[in-house]
Structure 1
Amino acid sequence: MKFDIIVIGGGLVGASLAVALKNSGLNIALLESRTPAPLPTDTSWDSRVYAISPGSAKFLQQINVWQALDLARITPVHKMSVLGDDNHSQIDFSAYELGISELAFIAENRQLQTAVWNELKSAGGNAEVFCPAQCSNLVWHDSHVDVQLADGRLLQTALVIGADGVNSWVRKQADIEASRHPYQQIGLVANFSAERSHRNTAHQWFKRDGILALLPLPNKQVSMVWSTREEHANQLRELPEDELCQQVAEASNYTLGKLQLVTAPVGFPLNFVQVEKLVAPRLVLIGDAAHGIHPLAGQGVNLGLRDSRELVTTLLARGLQTDCGDYQLLRRYERARKEDILAMALVTDNLQKLFNNNNPTLARLRNLGLEITNRFPLLKNRLIQHSIS
């Protein structure tokens, strides 16, 4: 079976790319090893949520995914408040001051996954889904790539797109080096109902033992993301429910009053990943296969969706170039994405190191930096403009 493009990895980034290209005239295949879990029949909440930027929401709307979501379960973020570890220094961002409607939208992972897969498998377009399907080998030729499946089927394509996550098998098959270092932290996520209204404000506290964020959900609920050292995360997970609520309320300075647990805490390890290159002959890496950043800015999934947007633009603007796997064409995508990826990686990595440090001089400087930045609207706006794109 021959295709113009094969996307390996059916997460939000890979599946959205396949959806965006399915009506482009190109023959698309998407390979995914696991069938996405269906939405639950009850009204329970997903512990894992994303802060979707306005730019990403617009992209998802253009491919008929955003409008398929249950809008009653999506919360716009109008304000963001970031507090330093001295509990005094802070920086605030406002959609109103920027002249926009929202800074972000908080949406559940499983809702997004279900919507994008439903659109992928809907009638029309040239997109074939192989799921569950496991790749066993990739063989590069000058004019195509052979994609061998574990069940014996052989596919051919002009371009392979690796969207298979931070431990990308595709990246390893292409011998693309990736430098990585663990943050020795766990991202602990859980949902709570709050005593006080969050007023569509996302709160974040840089603390000596990690970074705590409470993101607004509907009906006075919030989603917690606590990036903290592994030992502390394990201690939090083992606490009785009432003690965990007390710890989170205390760590958040009771900003939202008392908390009640809605979903049990789930943790995932945090790593920094930087790849040697984003493209190779007949290969492109996108999403977590191309970069891994700290979640303190909530920009990981948006960075991946910007990969998808830029790659779609590059492929659709290829003009008379009929070979969508041409290396020079792919280099255009790489050049267009490198600055954005590098900037976000450096900002998040350096902020994590700056606050995960007991040096008293650095403590004064980092908190002073928050205060100074907060007093200069032009500087604040410059910082936030990148994250809303």
Structure 2
Amino acid sequence: MKIVADPIIPFVKQAFEKFGSVECVSGRTITREHIRDADILVIRSTTGIDATLLDGTSVRFVANASAGEDHLDLDYLHAHGIGVASALGSNANSVAEYVISALLALGPSFYQGRTLGVIGVGQVGSRLVAKASALGMEVLENDPPLQRKTGWKNFVDLPTLLAESDVVTCHVPITTTGSDPTYHLLNDANLGLIPSHGILINTARGEVVDNVALLKTLGSKRLAGAVLDVFEGEPVVRNELLRAVTLATPHIAGHSIDGKVAGTRMAYEAVREFLGDGPEWNPDNFGPLSDDISITISPDMDLHDAIAYAVHTVYDVRNDDCTFRPTWGLNDEERRIAFDRLRTEYPAHREFWVVTVQVPSIHANLMTVLGGVGFQVEATSKDCEGGSSE
């Protein structure tokens, strides 16, 4: 059995060699010739799956190790009897933690006593609602499909959310049809509803936000700033938009090692179920990243500094912004290559849940906040001088 897989997927060769021979081909460069005699494809969101790629091949199953599905022509796959499965929710916690890191990087004035508007309350949005609430933010939620499905009364309409939120964050799939299309959901008119002191965060898909309209909105100071992890036209990104936003990263919000390995595991289980056979698989280890990570909070830290210290010790979005910035002056082709290289060579980081934060007994309220954000917490009676991690 021949399996063609994207090498950016962690442990992909180690895992899928249990089923047959594995040939690794970079996701954006996979062609029909690579997979003409392949049985199984293991890919991420950079590989478009449609008739152009699959016609005339022997592919029987596509395992998508990422959560999004807009790169999959599901109608084609179903019509041709080709099996498909996605790692839905695998990186949801990582994306929610990215937003929390961004809020803390912006500073206490952007979340303390502020309102967060969450557009899309699925795998990512629901986690973010809980984490932002733990920070003390008021949260407004908008999700028309989920509202119709559940009948929940705690949703608000989009104009209300935009007008009443200090920070707006998007967590919807990209759709162009149906009752609730999300393509350019945040267009010029809707962007204009956000208060001028507001911040927009987009970690969903670039096309959810009209990038031309956003650039105009930022340029006219009708919006205080934006944090973008996704862009229209990526991996070629508009230089002028990059220079206008507050923080920018190359589509890595879901790239925690925990999220990516979860994607590998879910793709593996899907192939195992499709074949009806195969051993269970778990990675032997995550390399140099220990499961025993501890952070100690100093008793003289104030609440914001303590939360920010814990969060940014594990993941600091500003580091990814700084790594991305040197590519902005490149020409389009160089920037395209750099964008994909930054994603392929992205350094591993863990998620909050594997980290234990030691909190001084005088900061009992901090335990509730950090626990709600996602950390393990332990009280300590020791008076520690300065924060530390190991």
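When FRET efficiency 1/(1 + (r/R0)^6) of positions 40 and 104 (r between Cβ atoms, R0 = 30 Å, to 0.05) is computed for each of 1, 2, which one produces 0.15? Comparing all candidates, it corresponds to 2. Could you figure out which one of 1, 2 the value 0.15 for FRET efficiency 1/(1 + (r/R0)^6) of positions 80 and 296 (r between Cβ atoms, R0 = 41 Å, to 0.05) was computed from? Among 1, 2, the structure yielding 0.15 for FRET efficiency 1/(1 + (r/R0)^6) of positions 80 and 296 (r between Cβ atoms, R0 = 41 Å, to 0.05) is 2. If Cα extents along the principal axes in Å, for residues 24-231 alone is computed to be 58, 38, 31, which of 1, 2 is the source? So the calculation was done on 2. Calculating FRET efficiency 1/(1 + (r/R0)^6) of positions 152 and 352 (r between Cβ atoms, R0 = 30 Å, to 0.05) for structures 1, 2 picks out 2 as the one with the greatest value. A value of 4.3 for distance in nm of label points 7 Å out along Cα→Cβ at positions 32 and 168, calculated from one of 1, 2, originates in structure 2.
Given that FRET efficiency 1/(1 + (r/R0)^6) of positions 144 and 224 (r between Cβ atoms, R0 = 35 Å, to 0.05), derived from a single structure, equals 0.80, which label among 1, 2 identifies that structure? Answer by label: 2. Calculating relative contact order in percent (Cα under 8 Å, 6 or more apart) for structures 1, 2 picks out 1 as the one with the greatest value.
None of the figures in this text is laboratory data; all of them are computed from the coordinates on show. What you are looking at is a predicted structure, and each value in this text was computed from that prediction instead of being measured. Cβ atoms are built from the backbone, for glycine too; each structure is taken alone.
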